[in-house]
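Below: a set of structures, written as structure tokens.
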Structure I
Amino acid sequence: MPRNLVRRESQHLYADPPASPFVEDVLHTILDLIRVTELEVEHARAASGLGHNEFLALRFLLQAQREGRFASPSELAVMLDVSTASVTKIVDHLEAKGDVRRMPHGTDGRVRLLMPTPAGAAKIQASYGAFHQAVVGAVEGAALDDLRGLDRVAKDLVERIQRDWPPASPDVSRPVGVGR
């Protein structure tokens with residue numbers, strides 16, 4: 001019963017219902033996609049054996065590495081919206097698990113930079129791999145015209161959702177992958 005209740009709640013449309021039953025079905029499919037994506041991200045986090053902020057921290061550090069740089073603990077505090085003391089605990093846990101290592105800054109001896117280890121990278125890859133492969137498989141298997149329509153609708157959804165967001169302050173960014 002509790003899972004059914006959660007599923008039904010996630011299907012509730014907190015807006016005026018559309019006039020067309022087909023459009024309502026499409027909206028429920030989109031709401032299902034959102035729910036399943038949220039569940040899959042939580043499943044990936046749980047499978048990694050990391051806490052919520054540890055998981056996000058490792059993902060942020062991996063993204064910094066992909067961009068050819070390393071993040072400092074103070075940058076990580078901004079990304080996670082937590083105190084530097086909390087970042088110290090998070091990094092201590094990740095370091096103890098072998099997922100992150102601290103390294104000295106090249107020119108400022110007071111600063112330590114954070115670097116994900118190959119084991120940390122493998123942990124995130126393993127937790128997201130099947131999820132992202134399923135997405136790639138579905139998209140690659142779709143007809144080109146369907147993909148064009150999906151692309152248009154998805155971009156319109158992102159724009160409409162972001163339209164009401166408050167402007168980001170200089171030190172607060174949008175969620176990962178949003179508003180590129």
Structure II
Amino acid sequence: MKILRWAWNYLEEFLGGICLAGIVIFVFLNVVLRYIFNAPVGWVSEISTILFVWMVMFGVGAAARHKLHPSIDFLVQMIPVKPRIILEVLMNIVMLYLLVDFSVRGWDFAWDLGWKKLTGMLQMHYTVVYLALPIGFGLMFIRVLGHIISDIKIVLSNDLAKLEERNKPNVEEAL
């Protein structure tokens with residue numbers, strides 16, 4: 001059970017880390033092949049680009065989990081804590097709507113246009129690249145929904161200590 005909880009809590013970071021490791025390994029090997037053996041591999045840049053796209057979309061979900069997306073909240077911070085959380089829940093509900101829209105459009109884009117276009121070297125369908133959009137936005141949807149549920153529980157409990165603590169982004173945990 002601990003392993004499953006860890007996997008769920010760090011899914012995006014883990015998958016993004018695998019993508020980053022793949023990029024580093026492929027690019028390093030290609031540099032060695034290019035400059036030592038004078039035999040570069042052409043498809044490495046293509047794979048690295050695909051891995052980078054996936055890494056960015058996993059990063060979007062990880063940033064949502066840690067509440068690290070940038071926001072201009074100067075006026076929002078002036079509102080008392082409880083109404084501020086209610087306002088943030090409402091903003092997150094709007095975000096959920098947008099994430100569902102982005103996921104559906106990304107899914108349609110991946111399957112409609114991805115099959116029509118092939119990558120240059122590997123001749124893979126671009127669906128492999130484009131599926132990062134609905135999956136990344138879907139992961140972000142799940143994380144934002146989790147924040148909404150926890151915020152509603154905190155507001156209903158009237159626990160002022162949790163109200164203040166909840167409003168801080170998890171920067172230390174994210175690092």
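Only the coordinates and a few stated rules stand behind these numbers; no lab work does. Quick caveat: nothing in here was measured; it's all calculated off a predicted structure. Cβ atoms are built from the backbone, for glycine too; each structure is taken alone.
Computing distance in nm of label points 7 Å out along Cα→Cβ at positions 43 and 123 gives 1.0 for which of I, II?
It traces back to II.
I, II: which one has helix-only ellipticity at 222 nm (-39500 (n - 2.57) for each DSSP H run of 4 or more, over all residues; to 500), as calculated, at -21500?
Label of the source structure: I.
Given 2.5 as the derived value for distance in nm of label points 7 Å out along Cα→Cβ at positions 11 and 155, which of the supplied structures I, II does it correspond to?
That value comes from structure II.
Here FRET efficiency 1/(1 + (r/R0)^6) of positions 67 and 107 (r between Cβ atoms, R0 = 30 Å, to 0.05) has been calculated and equals 0.95, so which of I, II was it run on?
It was calculated from structure I.
When relative contact order in percent (Cα under 8 Å, 6 or more apart) is compared over structures I, II, which one is greatest?
II
Distance in nm of label points 7 Å out along Cα→Cβ at positions 19 and 131 was computed and gave 1.4; which structure, I, II, did it come from?
II
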